[in-house]
Structures are given as structure tokens and as C-alpha cells.
1. Thinking only about percent of Cα pairs over 23 Å apart, for residues 57-176 alone, which of 1, 2, 3 has the largest value?
2. From 1, 2, 3, which structure was mean projected area of the Cα convex hull in nm² = 22.8 calculated on?
3. Given a computed value of 3.0 for distance in nm of label points 7 Å out along Cα→Cβ at positions 169 and 201, which structure among 1, 2, 3 does it belong to?
4. Which structure, out of 1, 2, 3, was helix-only ellipticity at 222 nm (-39500 (n - 2.57) for each DSSP H run of 4 or more, over all residues; to 500) derived from, given a value of -14000?
5. Quick one: distance in nm of label points 7 Å out along Cα→Cβ at positions 73 and 137 came out at 4.1 when computed from one of 1, 2, 3, so which one is it?
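Laboratory data are not the source of any read-out in this text; all were calculated from the coordinates shown. The structure displayed is predicted, hence computed values, not measured ones. Cβ atoms are built from the backbone, for glycine too; each structure is taken alone.
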Structure 1
Amino acid sequence: MNIPLLTLALLAPLARPVAFADESDADADGNKLVKLQLIAERTPIEPNSTFTLGLEVKIERRWHVYWGENPGDSGLPFTVEIKGPEGFEIGKLHFPNPKREVLEGDIVQYIHEGTLLLLADVKVPASRKAGTTAQFDVAARWLVCTDICLAGSGTTTLTLPLAEKAEPANAERFTAARAKLPRPWSELGRVAANWSGDESAPKLHIVVPGATAAEFFPYTSKTTKLTGRKIDIGKQGGTLALEFEFEKKRDGDKPDVRGVLWLKTDKGESSYLFDKPFKQ
């Protein structure tokens, strides 16, 4: 069921004008503008092993959804719940980098367009027997927007057989999806990341030799918000000057700055997970 536009306006400060882009948008259904499909990198799977599930998300042309890690100043995050058989351990769902979009009034949002593949590792218990099956169920919710925004939800299911030996599947799709995920910060190599400022207003200065383009996507935090961003690209590389605002909620709280650093160099594009604690 679509949530009325007035209700959505109260839920999130949407900066786009609430008007139909064309006549077809008047009959748009938020549940149908996004399609889900669950796939696996192995089928069959084998007991006492780990494999990866992929949730393919296809978004209708001209529309977008919001990054699951942080929608930005407007919108709502894309949320997913995956359930499997008892004993199966399902890990964190990983999103590719979003697109940063700035709307009128300097409202920043982090969005996804087109088709993306979200990945989650699954550990199969040793107690599962070959010859049985395992069913995985996905329920997702989203806000899908163009010049209007509509709430939507959907489900999808995948049943995988178990065998003594697993077989690879969908190799190219999983390889392409993994290439878009953040890598550990330790793999970045020659880069300087330094903190300054006080606890209430920490500042992060990142210098990346050889970068021809750069962006920082912050994770949502209950205490810490990105308030300033300046990116300079020169002949020697890229420099990011990031400013944050920290509000202590309880004793022991420290600035919580995590996010994804996206880079482009002459070798291509890559991204890295930043999770270094603030140090005065």
C-alpha cells in the first residue's frame, strides 16, 4: 500500500517538488517500481561451509532508492531482513557505494539507481545433511523517488539443495558486485588520515596520492554528523577536509566516524572502509 505523499513529507524532509513528472507517475506503485531476486554464488551448497547470497535490486528507470547505510538528509534507508533455516548464520548485508546528490537548499542524499547486488555471507552448519534443502526468505522495505516519493516493500525466496560438494554459480555477477564493495583500510597503501579539532567538532584530513577523483560517504551515527566537506584534486592527488559535529548522548560516548572513501586513479575505481577512532 502506498503511503500518502503528505505523510511522507512528514516522515522525511524531501527536497524534490511533490509533482508528477509525467502522467504515468500518477499511477505509479511503490511496490512495483523495485524488483527483488535472491541468488547464490553456489548451488548446491555443502554442509560446514560458507557461501554468499546476493539480493539483486532492480530499480525502475528515472527512480532511485536510498543507501541502506545512510540515506542522507532526506529519504529513508533501504532495509532488508534475511531469514534462513535454524543453525544457518547470516552475516551483515553489504551495499555498494551510493551516488551523492545535492538538492536545492544544500540537502545531501545518498541514492542508488539502476540495478545493484547486495551481498551477505552465510555459514552452513555441519549438522545439515546432503540431500536436504535450505530455504532463504527476504523481506525488504524502501522509499522510491523521482519527482515524487512512494513507499514500497517486497519479498523473495530462494531454496538451495545441499550436497557433499558445492558447485559455483553466478560467478561473474558476484565478482562484479564484490569489486564495488569497500575494502579494508589497510589495503589502501600510501595515504595520510589525520584528526584535528576538539571532541565536539572533530575534523578529518585525508590525503591520497594519485587520486583523480574522491568522495566520502558517512555511515549513519546517533551521535556524529558530517557537517562540512571540501575535496581538492590536484596534480599530485586528492585531499579531503571533512568536518563533523559530535553530540554526547551518554557517558563514555566518543565521536563515531565510519564511512566509505571512494577513489578514482589511473588504475580505476576502488573504495575503502574508514573506521579509525577520533584521537585528539
Structure 2
Amino acid sequence: MRIRSSSFSTRAFDAFILLVMLGVLFTCLVPFIYMVALSLSSPKAIINNQVSFWPVGFNIEAYKQIFSYPNFFQAYRNTIFYTVAGTAIALVLTVMFAYPLSKPMLRGHGFITKLVIFSMFFSGGLIPNYLLISSLHLTQKVWAMLIPFAINQFNLIILINFFKSMPAELEEAAIIDGLDYAGILVRIIVPLSTAALATIALYTAVFFWNDWFNGLIYLKSKQFPVMLFLRNIVTGTSMVGDAAGAGDKTSIAISIKSAVIITSTLPIIVLYPFLQRYFVKGVLVGSIKG
């Protein structure tokens, strides 16, 4: 009887968790589907509030108008470069910073960690940051989007704690085999940290993909990321269709804004399933070799 009751409670708990996850999925998926339907619907259907979760009067004019803007694809290439290069630089620097701070024998590691935590809550602000980047001659250069944001304090703390959780016997055995700390980091620690690195890479990639404000401050128009480019499109939709009526302008603006949301979020959504594979692989490697 105890076994049956335990099995029943386990199944009931699993069913409850499944319902909660389905609710979360529904909450996240419904707005996205609605945006897709709006972006593919005709202006007349949008004005008459006929669009729900399926396009009415199939129309791709909003996407044509976005793609027809000058330098649109250049902005997309810029964002891909910022995301890939920024994520790679962030991973390398974060690993190199986190690994020494995870060692208790490092002199001053507690003080440095406290400085990292302090900088996470307090910063100089917008104007001092701009003056610093300007004094380093990084304005109107792509490095202004990469170097100042290479290390995130929250990700750094996560990685430090992950390195601390690894068995010390692994490093002791590697030292006996003749490896130095650089070899241990590259050959042992990094391969076993795939899950943590994939998580940090995802957070960093999302940050660089969504970042538009720093591009507005530091870059010139040819260097704009796609988020800033699309933001300028959204703020300028009131100029669309000068010969149309007020209702047509509003419907076109809504359609373009919906298309902008889909265009800007779809690539990063596609990235999630690929990184999920690395999450699972990293967990398995750590469980087998740890």
C-alpha cells in the first residue's frame, strides 16, 4: 500500500508540474503567435479587430517594407558580428577571471571578489562610462560594443561557484601527471564546464543581440545593430503611407511593429534548441567524469 500511495503521489506531482509548465508555455507562446498573425494580416482586418491567432487577409507587405529599408541587411550582419565576437570574448575573459578567483590559495581573492560584487551594484553611470570609452578612443568603433561589456559580474560569480564545486582531486591528479594550471584549465576544467559555459554564452548572446542603446551612443549609422535599426523603423512608422487615412496609418504601423518584433526575436529563438543540446551534453560529461 505504501508503494502504491508513493507511486500515486509521484504521478500526481509530475502531472501538476506538467500542467504548470504547459501554462507557462501557453503564456509565452500566445503573444508571439498573435504578433505573427498581426504581421501577416491585411490592414483592413487589423482595423476591424478580426485578427486573433491566425492571419486574416494574408499580407506580407510589412516584411517587404522592412526588408526594403537601406542598410537593413548590413545592420543584421553587424548584429551577428557583435553577438558572435562579443560572446567569444566574454567567455574567454570570464573563464580566465573566474578560474583564479575560485582558488582559496590566491592572495587577495576575497578582496577582488568583493570588488566584483561592489561593481555589480554600483557604477559610475552613463556620463562617466561615455567619457571613459571616449578617452580610450573607442567611440565610432566596433570595440565600443564588445570590450566594455565583456565581463558580466553575475555570470562571473556563477562561474566561480561552478569551478569551486569541482572535486579538488581532479586537479591534484593532473598536477601529478605534469600539467600546470593553464593545462588543467584548458584540458580538464573547460570540458567539464560545458553546461555552465553554454548557459553563460546564451545569456551573453541574448544581451549582445538585444543591445541597441550602446550602439545609439557610441556608433555611427553604418555600424548600427539590427535592434537599433528596427527601433528607428518603429519610431518612424507614423511617416508610412502619407496618402493613407489615419486608420490605414495606424494599421500599417501595428503591422510593421509586429513584423519588427518577429524579425528581431526569431533568430535568437532559433538559437535556443542548439544550445539546449550543449546543456545536456555538459551535464552528462560532468556526471561521468566528475
Structure 3
Amino acid sequence: MQDWNGQVAVITGAASGIGAGLAQHALELGMVVYAADLDGTGLQSLGSSSGLHRSALDVTDAGQVDSLAARVFAEQGRVNLLFNNAGVLLDGKSWERRPEDWRWLLDVNVMGVVHGIRSFVPRMLAQESPGRVINTSSIGGLLGGWPYMAPYQGSKHMVTALTETLHQELLLENGEISAAVLCPGEVATGIWSSERQRPAEDHNQLGSDAERSLREAMVERVSAGQSPRDLAVEVFAGLAAGRFWLTPDTGLAEGLRGRTEGILAGAPPAPAFSD
């Protein structure tokens, strides 16, 4: 069994949802945890463990991410688990989303991961202990497009491909640093209220009953989903087993098989809704 005690984890988006679940479980395992997020109040809810270090962080700011990396390596000299986890969601018809909406989501979901890789990986390659870089994608970053989810799913497909490439690049370094991609399913988080982080005038107004109905259905499904703490237990078990794909056990295989068979057959995506 993997012994995580005393090892160092850095987790972005750690104030709530999946990030908070990962941070709490890592602390329970005896890890030194650097929990980073824009939400200072949420970070306070992680408790007062002696192994917990909180950091205010905007992952869209490359300088802030680099400062966090410099701090962690100055204090600990290594990072054993880097979770590039911060993420937001924006839905609605792809042609009605403003450029600034797309930019906001891509800056967090994609460039936040890129900044984490650029700031931490060179330092991790130079450390004298093993490390893993875990980027949070989604099952939406594996399956075909869903109506009104272009910004979110597009960003998550990019995170998946980016992490596959990172895995290949790290293999060529012949070191002890490797990558993994986390593709959670329906987890009970507040991601559907991501726009709380934006000014009120930038909140997305869905323009049709179909968009609003899908959002309501998804919010309900997510609220009844897996707890972040239970997901964290599965994630750490997958990491201990050396898995690259950290995915849910149910439902994914059938969807992936159907999508792949459609691609190979040259068929267009099947309608998401049927009468």
C-alpha cells in the first residue's frame, strides 16, 4: 500500500468541490498540503491541520502560479502530487457566448493547467523524489459533445489531450515524474454556479427553454452525485496503482465504445435527445 505520510501535495481549486475533497483526504493520509484558491473563505473551511498551507491563487495569472511553485519548493524542496484542479463551467448555445465568456473559461480550465505545468514540472524534474502531475478533466473531456456544453467540454477535451501529451513527454525524460488525468463523472460540487466568481453583469443569461431545462436537469443530477470525499478515496487508490486514467467505474465504457464505433463508421454524432 502506498504510504503518503509526509509527502507534499499542491491542489488548485481547493476551496470547494473536488479540490476540497482531495485536500481533506490528503491531510487525513498525513500529507503536507498546499491548498490554493481564489476563495479565501472556502480555504478556511478546510480546518486547521498542521500540515495545511493555504494560498490565495488566481490560476489564470502565470506569475501567481510561479510564485506558488517557488514558495513550495523553497519550503519543502519537492512536490509529490500536483493537482491542477481549478475549473469552472459555462453553458449555453455556442454561437451566443461572448468572446470574453469563452476567454474566461479557457483561461481557468486550460491555461490554469498550462501555468501549473510550466511552473512546477521543471522543478519537479529536478527534485530527488517521485512526483505525479494530475490534471482534472471530466468524462465530458472523453465523450462526444453535449448540447449547450461547448465551452466546458471543449476545454476539457483539451485538458485530456494535453495530459496525454505530457505523459509521453515525461516518459522521454526517463525520470520519476509522471502524469495522470482525472475524468470525474457526476460529483456533488458547486460547479454549475461557477459564475458566482464573476461580476453580475457578466453572468450568462440562457436564451431558450431548452437551455434552461437542460441546466436544471444537470444541476439536479450533479447535486445527487458522488461526494468529493468518496471521489478523493478513489483517486488516491488509482494513483497508488499507477493508473493514468482516473475515471468513474460505471457508464463510461459504453459511451466511449459508442462514440468510437461511430467515428470508425464515419457516422455523425447521434442526437443527444430523441422523441
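1. Values: 1: 41; 2: 54; 3: 35.
Going through 1, 2, 3 one by one, percent of Cα pairs over 23 Å apart, for residues 57-176 alone peaks for structure 2.
2. Numbers: 1: 17.8; 2: 22.8; 3: 15.4.
It was calculated from structure 2.
3. Details: 1: 5.5; 2: 3.0; 3: 3.8.
Traced to structure 2.
4. Details: 1: -1500; 2: -23500; 3: -14000.
Of the options listed, only 3 reproduces it.
5. Details: 1: 4.1; 2: 3.5; 3: 2.7.
It must be structure 1, since only it matches.
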